[in-house]
Structure 1
Amino acid sequence: MVSLRCAVGLCSSAQIGKRGIHGDSQAHAEGAGHDQDMSGVEVLAAIPCSFATELLEIRSKEPSLHVLLIAGNPGIAAFYKDCVEALYENLGGQASITAIGHISHSQKDCEHGRLFSLYEQIDHKVDFIEQELQHSEQPIVLVGHSIGAYIGLEVFKRLQNKIKFIVGLYPFLKMNKSSVTQSAIGYIARSSLLSKWASLFASFIGSLRPSITRGIVRRFLGPSWSVTAVDAACSHLLRYNTMRNVLFMAMTEFQKLTEEPDWTFIRAQEDKMAFLFGVDDHWGPLSHLEEISKHAPRVTLSVETEGHTHGYCCTEAGSVWVADYIANLIKNQMLLWNN
């Protein structure tokens, strides 16, 4: 039977026998023990450690590889539950799948109000791989969604001897100056006052009766969203600490992504990369696909034309389609590796 769990507050075996991610923060997670949050997902409540880390995992008994899915922003692993399950099934149960969220994009404010930048989130993913997968004998495939694709590239750059392949889904690799949405988010994110007010409003919606909160989410955020996505929004996104970190991370993203991607690195590793773009996606417009093709022509590039959106993980159909795309890529790569 497939076991899908969300582990929070991981700590090193040297501390209490559970896995953990360490950093220079003095913040500690709260509580200990078990709780039940999302349907079908076991939640291990936070245990004292450096950084609480939310994961969705399906462990294969005899894995031939390990897929690490890096969330976009908001960095909530729970949004990827349907995709993780579908990917595991599409790979025939022969791969362990882990979806990793971002620090403090979580149900509980385990870091006591601390805000984390894009590069701190990158460091967090590097630490996770070095601590949790350092003894893994299986190839590691990175899958990054949106800004997670940029994070994945930076992780790959630092851990080239550990990463076998990287897939960017609807990648956000540089700013789109013509995007009104990006301009609006950037305006709010740059203002501490506006960010606080937006986060307070989100937390107010999240504090209402569950039926009212779910109704608001369905009406205004995602009338076509899956049950999984609505649950994740209600339990994680509509929290003050999450929204503050979403906006702070966005501010640091927008500052960094005014720069061009590292074309030298992408060209050097082009045989180990694939990107999936959407037809009408302001985060990753087709003009960016054309730039990649120009600078690194051997990168595997695809365009999704099935009508899914940048937030593919918020619908069951999008999650299943993308999982099938990833699985086919991995299967083709495994044939090359074996030859």
Structure 2
Amino acid sequence: MTIGDVARLAGVGRGTVSRVLNERANVDPMTRARVLAAIKDLDYVPSQTARRLSLGRTQTIAVILPFLTRPSAVERLRGIEFASVVAGYDMIVFNVETAERRDAVFRDLPRAERVDGLIIVSLSPHPDELERIRRFGLPTVLVDAHHRGLPRVVADDVLGGRLATEHLLGLGHRRVGFIGDLPRVPLAFASSRLRQSGYRRALHEAGLEVHAELVASGVHSRHRGLELARGMLTRQRPPTAIVCASDTQAAGALEAAESLGLSVPLDLSVVGYDDLDLADHLHLTTVRQPLFDSGVRAVQKLLLGIDGGPMTPLREVLPIRLVVRESTAPPLHPAIPRRSVAVS
């Protein structure tokens, strides 16, 4: 069965059938009805390849994101995939874990695959990368990344860090630590830095000092979170609570407390960030951000650009909220520093 068979049965030209299939507006309603009836009578299924050629598109979206195996990245990608499938688009994923891989992906992307649009997750484009994207006229949307000139879907990470810290301050904690990612890494993530900014702001507004020994950063992993938390908790004046830039790092902090014989939340309160499935399992108080929804919104915004429309608003901020579970409680002695814990 071909488009010609549909045209003959409907008494129209091939071009008219094509316009109906591609949902163009410039077709008389009665003519459209005849074409649709012919398609139904013939049980005609249009070739996706032919449809793509007729639209001048590949119906494919490229996604660049770092560390694909991280739970937060997986959840964002699930949202992107869901919205892409609903819209009839395929998806090509470029996993970036080193600066060299990042350079190669941005350099070769336009040559490697013909795509209709690009979504960049958690990587703010460098000037040369942005120039390449613009030169090829590729509609682009950022997720969890920032650039004034590009449409982006973000959460308010400063607010998130602030909510986590204010929750602990409200419980009576005064020595609150922070564990996040390294401030300068080749891939230049911004979210951890912004969450730490919110933590610092909350302490300042409460009239409390930010103690350098209670702010730690390292490679993003559960094990490193354990090491950093253990280092804090074995100080002469340890924190009574720790804010972590992710649930993964918070899981490490919980392990550190257990290894030192500390009870959570009796001896130590811990707050994470993301609200992954892991957080519910660990009864972890955390900041929930809409990871799946951020992927969905990025695709929806990108499709507007692919269709030639404005991708507004340029900066879309998705809501976040604090989810309180059993890992936080008032400190045993709010005004008295706890004794240090001996390292065994």
Structure 3
Amino acid sequence: MGAGVIGLTTALVAARAGHKVTVVAANRPEETVSSVAAAIWAPYHAEPATWIGPWAATTFEVLAGLAATVPEAGVQMREGIVVHRAGTAPLRWAATVAGNRPARADEVPEGAAGGTVCTVPIATMSIYLPWLQQQCTSLGVKWAWRLVQSLAEAADQDAVVVLATGLQSHGLHSDDGLYPVRGQVARIGNASIEQWIIDDANPAGSTYVIPRANEIICGGTAEIGATSLLPDRETEHRIMDSAVRLFPGLAEGTFLGSRVGLRPGRHLIRLELRDEEERSVIHSYGHGGSGVTVSWGVAYATLDLIGKAASSSQQRTVTRPH
């Protein structure tokens, strides 16, 4: 259930393992929050760290492999800078990337305390999501584009149901721990920028600039509880002003518009196998702003749960923090 980056990646991994897979979703990939994502490998708004670390490492390895050998997947390895600001804790993940180094003074914005330079995968989602879908189709994955509001509608009792539904549960579960984290980004074309930058503690507001194959994504926001999908013009101006200060050349680019997505926030990611309504159900959501970053790790962990579900009809629950 669900055709965002978690759902598609899980479907692909399961199909590669020989399972018969049907993706059931009300929204096509280009209509999901995954299509709005900046899609840089960067753990963001997701816990617990004990799960995120291994899943992110697995995903890094897979995406780096795609960047090196499958250019049509739309993944590139790019060097960039994570900015450090005085009085705020630096983002820890940058120091875990192989080959990282301290940024030179001339590489960081004025007023910054320092930074970390590293090379990470970036996915152009308008290319990557269709590639995932095509890979699934080539392995026999079937597609059912419809709204499902009960487990009985979703699949037969002997099927394993994976709920990779993000915020869009439509009554399939009653997890009240989920909440929206609104993100707004601006899209710029016809501008040449090779490096990305993440300046999370920028005094003007969290700022990032992520170059992709066919556009540059500038952000951003993380508004907990906000639900509007309409771009806010004041936020748009703030994002662009901050981005242009970091990369003046953006002012010469073409503004392609703003997009908004609602990240599926949760105090902890939920990946759990349960027996519900006489069928095996795997809950897989709450990935926050880390969907792309953990996608392959989550998919392989889900594959393990599918195997457990197939081997037993008794109620099973993955031990997890609460």
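Values in this text are rule-based calculations from the coordinates and carry no lab data. Since the model is a prediction, treat every value here as computed from it, not as a measurement. Cβ atoms are built from the backbone, for glycine too; each structure is taken alone.
Can you spot which of 1, 2, 3 the value 1.9 was calculated from, given it is distance in nm of label points 7 Å out along Cα→Cβ at positions 69 and 141? That value comes from structure 3.
Thinking of 1, 2, 3, which structure, once distance in nm of label points 7 Å out along Cα→Cβ at positions 133 and 149 is computed, gives back 1.9? Derived from 1, not from the others.
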